[in-house]
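Structures given as structure tokens follow.
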Structure P
Amino acid sequence: MRSKSLGILVLALGLLLNGCAAMNESGTSTPKKLTAPAPNVQKLIDKFQLEMVDYAYVKKAIGNGTHGGATAKIIDARPHKKYVSATIPSSINIPDTKFDDFIGQLDDVAKDTEMIVFCGGWKCGKSPKVAGQLQKMGYTDVKLYQAGMPEWAARDYVEVGLPVVKTAVEKDSALLMDARPRKKFLGATIPGALSMYDKDLDRLSSRFPVDKNEPIIAFCGGYKCDKSHIVANTLVAAGYTDVRVFAAGLPGWKKAGLATTAGGGAKAQSAKSTTAAETKFVDGIKVGEDEGTVDGEWYNAKLQSGAVPDNTVLVDIRGPADFASGHIPGSINVKAGEVSATELAAKLPDDKISILVCGSGARAMEAYFKLKDGGKDVSKVMYFDANVSCDASNTCEIEANEPLGF
């Protein structure tokens, strides 16, 4: 009897060592983790002759993480609810089961544009199906990130939609970080958010949670704003494991009609100062309520009608790549982010009023105050506080931001 029991034990040990079953602490078997496409997925990949890329390739392709900053179109082939809950930054959603309903997002995209499609990992056939459909439509540079969302989420930060942020605020289940300049933060932010201005991260790092597993959601001035992505990358590099970006940012929150921290007191004070601001002009340019601004609604109306005063020049202070991806017609490009106040001042025209502009108003504000705080003459400098979204043909959607009130 004893020898029979010993034989069974040896047999069980042999099976375990040969990899027929892996046991976890609860005594149940754990399936082997896939590191290559499942057989049915590989058939689809072979059928469409798709090239696979890895995490490092996708990380480089998303650029600064914004929806205009990627060098390729990143496409999430999963259902929309999955996409909203967490996706790779800068991606758009084209579910395989609703391809015809979502494909319109690519109407103005050139057929030779690089596209990287992903879904739920090595067993997921949605990404090769969508990739195959894209090829049939004539897109010539379609690749697969087949490791997909599981690998990305384990290694990097993700982008989330409004429902996730709304739930986080309601349940106090995540720490929100507002990456915009502090003046913007003080004007209005999502309730409960912490000021985490991306340019002051070294000084503000003591505000990072002690628990590296704390859920964190960074946001800023909308889809064109890279500040929240800078904060997210900093957090990931510091070892935080659950970092998300709400790319729609405060504009998306406000567009949904959700409350901000702009309370009654601040609003009342703003109302008192509005009358004076409405009637103030400098060299024919209507001055905004906030220090350094051109009146947003007035200037936007001038842009739309093509009646911008001749004594002004619109200066887009983003980087050359952002400028090339789409800008307001007639604007010039002067990168402001990494230059000194003296260098920036030297690049601005001295015979006209410079109206500084960016994608969300935040960087334009920074540039203005860089000049002022650097002791430069800002009598011929203003900034346009607005959300600006332009496509490659320089067709733009412009929405002036509400004044901060100070």
Structure Q
Amino acid sequence: MKGTIILENGVILEGRGLGFKSTRTGEFIFNTAMTGYQEILTDPSYKGQFVVMTYPHIGNVGVNEIDNESGIEKGISYVEGFIVRELSTLFSNYRAKSSLEEWLTARKIVVVDNVDTRKLTRIIREKGSMMGVISNEEKSIEELKEILKKTPSIVGQDLIKDVSCKKIWKWNPEWNEIPDIHTSNKNYDGWEIFRKKKWNFKITVLDCGVKWNILRILSILGNEVTIVPASSSLEEIIATKPDGILISNGPGDPAAVPYIVKTVRELINMDIPVFGICFGHQLIGQALGGKTFKLKFGHHGANHPVKNMSTKHVEITSQNHNFCLDIDSLDRTKVDITHIHLNDNTVEGLRYKEHPVFSVQYHPESSPGPHDSRYLFINFMEMIDSV
């Protein structure tokens, strides 16, 4: 069946319609990762977005039962649509359970392939992320344009309420299954850093759309991990008796959730060690008086260079965010900038001088991506240990 893409600037592209048969609206972004499409598709941070993969051939290793980054196996989907140059219908991998196309259809994700993704990426890069509509149904161009006219911008939308858990739950250490590839290579230290020492802390995760590898790493470190809804009150969070708080990644506009910022500010003032990742970094920045703004086309991929301002080392990082902290809005007498993005000099990490609080804009848990920044979880443990 035919697949149609219409951008808000009027550009129309056509390809092959696959996946779940539907018409969806959302914001177009591109992701530069060459691998890890299953982790990308199951990341709650992509709620409200169409993901355009810049790597041309997607799906050749199928999908498996281990690489999900959320409870997607229950039929929940977060991405609004998936656009690729070529979706492989054949797959080959010892862990694979089905083809990507079958998996996408079962999870009601709309797909368009046979599209000039290089052209589409250049449009987004030059004009910026923009709203649009994709369809693999029998709808006319005029019908789709009318649907697009009624689509609100992602700016100002609270998407956290759609991805956060609804009740408190605990991570089960039995779910810490690691793919064989991570343990068979004696020279691979991606996980070995976490096996050198075991902590025994109670970590409470404020769930703004948390990725499961964050929970897995915290558990592998020996901790008891409790996940609470993003709408939880200070009293409800404190009732979990946390030794440390992790504020997770998530989708949408961080300025649209003042109720979470208020809770984060209250937690910071209680001197409980706090670690923020991605959306959590933006929430901490706002709690400390900073402001956020929308990037032109965001950071989405597994190859973003970030400079650690303390060590002067450059880390290759996995990133997924459309918004960013305004560096000039932060009170530098109270906040240290710990990491900087080398492509555009945006804030990638901060540390609060007056309380045990730090955060990063990128994803140290990788999945998918490099492992350069996993040491930050050790830093979090050591911060808790020192309080």
Structure R
Amino acid sequence: MTSSPPHDVTSAPVGTKWAEVDVAALRDNAAALRRWAGEGCALMAMVKANGYGHGAVHAARAALAGGATWLGVSSIPEAVALRSAGLAGPILNVGWTMPSEMAAAGAAGVDIAVFSPADVAAARQAARDIAAPLRVHWKIDTGMGRLGTRIEDIAAMRDALLTARGDLEVAGLFTHFASADDASTDFAASQHQRFLDVVAHLRDDFSGALLHTANSAAALRVRATHHDMVRLGIALYGYPPDHCEGVVDVRPALSVRAAVTMVKELQPGDSVGYGREWTAEGRTLVALVAAGYADGVDRRNGNRGVVIAGGAICPIIGRVSMDQLTIDISDAGPTRAGDMVTLLGADGGHVIDAAAAGRRIGTICYEVLCAVSARVPRIAVNASEVVR
């Protein structure tokens, strides 16, 4: 059974594997999340990690078409790639910016996050090097325990930023929640209160700074965290965090396909793959598929994961190799070399989404999406519906 690719494919699939990015779904998700954020609250679309595996440029353009006004990245090369693609709106690098990259960030009009007086000193020197102010966002660690100024170091950081006025513009004050997707939001609430307590003593000094605290889970569950802007990642890509299902209607946007390369019948006792971890108990029809762990198919899927082939859900058998995997198609419709197999997405009335795929191997949807490697071409589908 040969499956047809979705309509409105902007370019033909290249090679034996590809990922389809439904840019209309991304646009619609952004629009729904922007409405939820409310009047006066901007939406930053987090497009780091290659747009959570969707392709950063595809994700950015679709999110902006849906009403996002900011883009978030985790490195300066990610930001520069967006600028090179012609994206001109505000971009924030939420990660650490190397001092050697700060001048390039400023020249590209990219805002950077700062966490320590050393960051401030480096940013100030970069601003002087390019003879133009740098825009910085001060991140405060309210309990995440990662990047950010500790509460006890707030005064020293405040003094450093005030001294750097003229060279640096404090464009934002922000924090990040550790557990907004837990069953209880108590710790998120305590983090938020710590942030508010700190900000109360900073507002006079940095009155023009945007306040932004909410990730996807906080934005969907705790409206008090919205402030001037929300930073949304996984929800934008169609996967509400735990305890957020049904709050806003979003849908997954990424499908991953690969071609069947060979079909063969195995006899009882025949084995499949390295280590002979699967052995046929009876006559079994199997198909080889042109995707492996170098493409993002986690090795834990061996003898555990599933795909869609021949109109049926088919188990992955044996170890996943670097470039290929094997599936049992005994219960599938007629299948031959060149037919399409769906590793992620919908086909023939069946769906494999990243959340379910992650649960099957003991991980999260974020990892499943981000694992789709750079050698898998991203192809925009439903692109004609998105006005750019």
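Quick note: the coordinates plus some simple rules give every number you see, no bench work behind them. The structure presented is a predicted model; accordingly, all values stated were derived computationally and were not measured. Cβ atoms are built from the backbone, for glycine too; each structure is taken alone.
Comparing Kirkwood radius over Cα pairs in Å, for residues 83-138 alone across structures P, Q, R, the highest value is found for Q. Each of P, Q, R could give distance in nm of label points 7 Å out along Cα→Cβ at positions 171 and 235, but the derived value 1.7 comes from P. Work out the source of 179 here, i.e. which of P, Q, R gives that when volume of the Cα convex hull per residue in Å³ is computed. This value belongs to structure P.
To test your reading of the models, identify which of P, Q, R gives -8000 for helix-only ellipticity at 222 nm (-39500 (n - 2.57) for each DSSP H run of 4 or more, over all residues; to 500) when calculated. Derived from the structure labelled R.
Here relative contact order in percent (Cα under 8 Å, 6 or more apart) is compared for structures P, Q, R. The highest value is that of R.
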